[in-house]
Structure 1
Amino acid sequence: MVREAPPDDRGQPGPTIYEVARHAGVSIATVSRALRGTGPVAPATRERVMAAVRELRFTPSRLGVSLAEGRHAANGIVFPDLSGPYFAEVLLGYEEVASRLGRSVIILSRHTQTDIDRQVRELAGRVDGLVVFGDTVGDDLIGEIVGSGVPVVLLARTPVVGADLVSSENTRSARALTEHLLGHGHRDFVLLGAPAGEDDIGERWAGVTATLAEHRITAPEPVACELTVDGGLKAGRALLRSALPDVVACADDQLALGVLLAAEERGLSVPGDLAVTGWDDIMAARFARPALTTVRQPMRELGARAALALDQLITGERATARRQTLATELVVRTSCGTHPVEEQ
């Protein structure tokens, strides 16, 4: 039996969620929804549950409610990597909401695993629901997990039938960034950071490519490199050895910061000799010299929305998958040749 409260003054065990459900004449799932304030519960039923709670002096614990419903009180989240401020911000947003909902979080990083598919399958069997970030695992495995009945929320990747999707808008902001650069007379582009698959980076480059094509400019193939400051530094050193492009558009801010370092090593002026842009608007972007033109995306909110979406699927508040796309914003700073903007 799951004990929901410490022994009373006479040393007797406290009431359980089962007793509350029996007293109110409802299921334990209904008691859980009424106490959590999630899911459809009729007002009269909710009052009946709360009356039973008051009468029995029931003190719910998150773990006890989850165990009573056959759940683990834990979520899993799978990242391609955990290094860098982008992943850290997403994870912070996720953990803040998961903690408020009384759920622990088990984190799995592909970067440290040799057999990621097996690890993800095992994790799916230990949690109430799973969040998968990017193209960490393939569509077939995600479909398999969804088919097993485990709720799945995808972050920043292409959709899979039966799974929720939370992502940032990429294409429109990429077009806005490209038009801005074209407006400065830039025509020779380098795209730094190749997508791992059909993920959000791929959407960014699709927006850039389409906009350049409208101006009769053929976009180059994206240059593959590690999505880190060191990766940007190494790629930047190679790119800047020969004829300089007008602009190096980077898949994220970390790459762009590395390119700025490479330009500094060569004694090049940014934006005098070339423009550099990023994506994400991490904190370092605004303090770089020159300050980095980028696209701001709501990193922490991405994690928070994923945690809320997964909780809705786990508790039965919502049974069907949905897609959420969060707005992004072009932030123009001095690395592409403009005057600094006032930070909000």
Structure 2
Amino acid sequence: MTTKNQTTEDVITMAIESSCDETSVSILRNGRNVLTNIIASQILQHQKFGGVVPEVASRKHIENINQVIEDALREAGVTFDDITHIAVTYGPGLVGALLVGLSAAKAIAFARGIPLNGVNHIEGHIYANFIEHKDLEPPFIALIVSGGHTHLVYMKDYGEYEVIGRTRDDASGEAFDKVARALGLGYPGGPEIDRLAKIGNNKAITFPKALLEEGSYDFSFSGLKSAVLNYLNSQKMKGNEIHTADVAASFQQSVIEVLTEKTLACAKERGINTVVLAGGVAANSGLRELLGEECKKRGIQLKYPSLKLCTDNAAMIGCVGYYDYIKGLRSDMHLNAMPNLKIGQRY
């Protein structure tokens, strides 16, 4: 059966993402054309805990997955008969959450007799830029910043990566959430810090910037996080008023300056004139503004996804899966969840 959305040459990808607290199903045509991208968020369920509870996340995925699949098919105007292959996140992430999406994808692939493509979630964040920017092609430097990951990656070609730098402790998004919690802000903390930073003085407090040893492209944010906590405790002990917006702005400035400095140094060393932002923290307005300004000064092209593609979603997973599919890569039914999967690892 061929629908109005499909020609005989089209590759129709169904993608499933369930690595953390978003149950998402997307359907794409030829990798970059998103027909639908359904996301069932669990933020309200986890807010009262101040963070994601893995057992709760897994149960909600089980409750949501069938309905989200049905909604995606209906909105895209396709049926299971139209689907060329299935792409699914198999890591990194919460193992129970991953298994829900993976089980659904395997069942569909087996029942329909179509190929299965396991996808690395971190790679997915990079590929969100291919959906947003149709003319974007490798090579480029990717700064991946999220709750669990901070990576500097040289993307040589589709599916070919060199990890140049990574976090040695807390990821940038993790630091945002922990500082937000200390300031009494809501979950998720990143957007709250960003919102307050816009009205705060980013020079009010001098927090440390961990650049590590000379020439290193690795990151470390645990010291900065501790410095903020120590500042808050000392001010409370002295009975001083804490200006939350100034703390948020000063903390954020320390994070984005380090991210920007290392990214630009890496691009210069490699002779690359295109930088892409990826991951949940790529939605941070301060980072977009600072990195954008510094890239412009140096004649470097900066790309980043729209806000809806920065957070976890199945469209980015489908884009990776499409390029793996057309290269002839396939996963089998032995594919398992890999909660600690590294970028560039293959099934």
Structure 3
Amino acid sequence: MALVLDEERRLLGTLSDGDVRRAILQNVDLDTPVRNVVNQSPVTAHVSASRAEQLGLMRRKTLNHLPLLDDEKRVVGMSTLNDLAGITERPNWVVLMAGGLGQRLRPLTENCPKPMLTIAGKPILECILENFIEQGFRRFYISVNYLADMVRDHFGDGSKWGVQIRYLAETKRLGTAGALSLLPEKPVDPVLVMNGDLLTRARFDSLLEYHIEHDAQATMTVREYDFQVPYGVVKMNGSSIAALDEKPVHSFYVNAGIYVIAPGAVEQIPSDTYYDMPSLFEHLIEKEHSTAAFPLREYWLDIGRLEEFERAQHEWPSQGHLNKPHFTPAGALESI
């Protein structure tokens, strides 16, 4: 959350994670003035409000940040939900897909499932698990197939990390969505699903909020991918040359392998059938159910080939842990 102030430190508006992502999806240029995308009517509280009053307001309005103003409407600080209530424990289940064969990483995966390959001294899957735990998630399902015992032996029931881990045992390949049909009971809250070969610093709380805000049955994270044509492109008008475009760059959004699936959408996944996430989204779109795309701007790496695995060895240790939200004291805020 960014606070936008005037020269007298009065609050002009707020700029949230969701505001920025929506602007990106609308192809708003990053040089666009902040006033064009700012929320000009944010919820605020007087600095004299007690912690209980602030917490009550944030829970009623489903807020994570609350600017604090003085009598002159000047910003003197900002409270966060984590400050007032501690890290919020989230009821949402997390399903981690760890049953793939990892054929493109052979021979490394001949005796080790890909999610158990180590990065910075830890299995990839453990890095993913700890990232979710840092953000308040406590209930996990791990989908296993290839060399499943190695995963079970390492993670057990999750008590080592203070969480609950259960396993979805695939007797055959079910795809990135089909494994959800193995859940032992119907979820009550949206389920987060993530491929077990990704390293990311995505904010899963922001992803959930975005999913709920858009009233979606399914939300897919997407990454911007640029492709440069290595030649000069010739545009023709009959036999004449209409224009030349030297080595143009084309931008696309691609699937980033992290999803939020509503309970109603989980019920539409066929059982005991190979079924990938794109098939689920196509089905929902065909039935005119709401879907959403969440643009991912944080660090993200798909470890599908040896080059990415070697790259992760150098990059991931420098990523550190997530920046924890903190209280901003009076006088420490800057106008934008």
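Can you tell which of 1, 2, 3 yields 1.8 when distance in nm of label points 7 Å out along Cα→Cβ at positions 56 and 88 is derived from it? Of the options listed, only 3 reproduces it. Set 1, 2, 3, criterion distance in nm of label points 7 Å out along Cα→Cβ at positions 248 and 304: the highest-scoring structure is 1.
Hey, mean projected area of the Cα convex hull in nm² derived from one of 1, 2, 3 reads 21.2; which structure? Answer for the origin of the read-out: 1.
For relative contact order in percent (Cα under 8 Å, 6 or more apart), the highest value in the series 1, 2, 3 is held by structure 2.
Every number in this text was worked out from the coordinates using simple rules, so none of it is lab data. This one's a predicted model, so the numbers in the text were calculated from it and none came from an experiment. Cβ atoms are built from the backbone, for glycine too; each structure is taken alone.
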